[in-house]
Structure formats: structure tokens, C-alpha cells
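As C-alpha cells, here come the structures.
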Structure 1
Amino acid sequence: MLHLHFKQILKARGIENPTKFLINAGLSRPAVKVLLYSENRSIRLDHIELLCTALRCTPNDILVWVADAQTTNVADHPLASLKYKEETTSFKETLLSLPLDQLKEAMSLLDNIGKENKPS
């Protein structure tokens, strides 16, 4: 069974107010409520696109697969790549825990990554 699991990305990105973030991304308040607080089994493709655009991720990053009792050869199943991944600590928490010299090193690495990803 596929499940929507994007809260770990919100946390990793340091998004402290997911409701406001998702509304600003273009989702309606009722849609945000369903996405954040319900076990709804359906999601619109345009909502997946909005989530992925806002969170800079792919659908594979926000979908998790849990095999049901009827599924055989679980390890070999193509959906196995969508298995649950460990919770991510927030980027903000990680930065706050770094000593100053490592923080400067991390900032330098991020600057270099940012320069590599800029269009020419």
C-alpha cells in the first residue's frame, strides 16, 4: 500500500509552519488539512506536483510503500525502492549543533554546490 509521507522533508528543510508553507505553495486550506492530518487514500496529481515543486523533491521522495500480506517477493518488487526511510533531522537543528569551524566549512560546501547548480 502506498502512503504519502512528506513530513520528514518538511522537517529536514526546517519548515516550522507546514500549514502556512503549503498554503503559500498553492494548496487550499482544506487540502492542506487533509494532507497533514488525515489518512486519506487518494491524492490529486496536481497536489503531488505542488508538493514536489515547493519541497524541491520527486514523487519518490514523498511516497512510501508498505507491502501487504498478499505481496510476495517483497525485496525484489520494484516498489521496494519506496520503502520508509529513517526520519531526518532538520537542517536547522544540524546547523545549530555544529561548532563554528564546521559551520564555516558547511557554508563553504553549500556555496560551492550553489555555484555548480546555477545556470550558465
Structure 2
Amino acid sequence: MAFKDIGHALDFTRKILAKEDGNRNIFLITDSEPTISYYPGQTPLQSALRTSYLAGREGIRMNIMMLDSNVRLRDICDDMARMNGNSTVAFIDDPLNLKEFIINSFIDHKRRCSMFS
């Protein structure tokens, strides 16, 4: 399902994950700022920040990957992560490196986990 509104996409995913047990994660891969709001009376940014906050309150971790080097876009991702309270943010300047980044992140995570086992 494709969403044009980041806040609406996060809300949709948050509602699905709210019914699940265990580790709950949202992976947001984006190359743009929020530009559309499905919710009347909210700007696109307000919608994205609100749903980031609600996901955090429900114990849902956000993993945000920004495929752009624009400082303003990076600030938006950092704000969403701060509102969620349990997020990781990665900035990937070249979208062609996304696959390599995900694999390396997974391997690094596994190594860190095995160090504490």
C-alpha cells in the first residue's frame, strides 16, 4: 500500500503493530519531507511528528532512513526520532548504497548482541 502522507502511513502501521506482541518496529525510508496531510487542521510535519510521538508512547521503535543530504530534511528526521523517543536515524547520501547499509547495520547489530550474550 502506498501512502503520500508520512503521518498517515505511520498511523496505519502503528495501529497494526499495536495489536502485536514482541519487538515492534516501523521502518521509514524516505527521500523527502512530509508534503501532504490526510488529517484536517494539521500540517504535514505536525502529522508526522504526532504519529511519531504516539508510536513511541505505544512502545513502537522507529527506524528512519533518509535518502538525502539536505540539512532541513535531516532535522525533520531528527525531530521525528526525538518525538518517538526510541528511534534510530540513518542518513544515506546515495540511495544505491541502501542495501549495503542495511546489511552492514544488521551485521553490526548481531556483533553487538553477541558481545553481551
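Here are a few things to note about the model shown:
- Calculating distance in nm of label points 7 Å out along Cα→Cβ at positions 78 and 94 for structures 1, 2 picks out 1 as the one with the greatest value.
- Label whose coordinates, when distance in nm of label points 7 Å out along Cα→Cβ at positions 22 and 46 is calculated, return 3.8 (choices 1, 2): 2
- The greatest value of relative contact order in percent (Cα under 8 Å, 6 or more apart) among structures 1, 2 is that of 1.
- Label whose coordinates, when P(r) over Cα pairs in 5 Å bins from 0, in percent is calculated, return 2, 12, 20, 22, 20, 14, 6, 2, 1, 0 (choices 1, 2): 2
- Which of 1, 2 leads on distance in nm of label points 7 Å out along Cα→Cβ at positions 30 and 62, largest value: 1
- Each of 1, 2 could give distance in nm of label points 7 Å out along Cα→Cβ at positions 14 and 102, but the derived value 2.4 comes from 2.
Only the coordinates and a few stated rules stand behind these numbers; no lab work does. What you are looking at is a predicted structure, and each value in this text was computed from that prediction instead of being measured. Cβ atoms are built from the backbone, for glycine too; each structure is taken alone.
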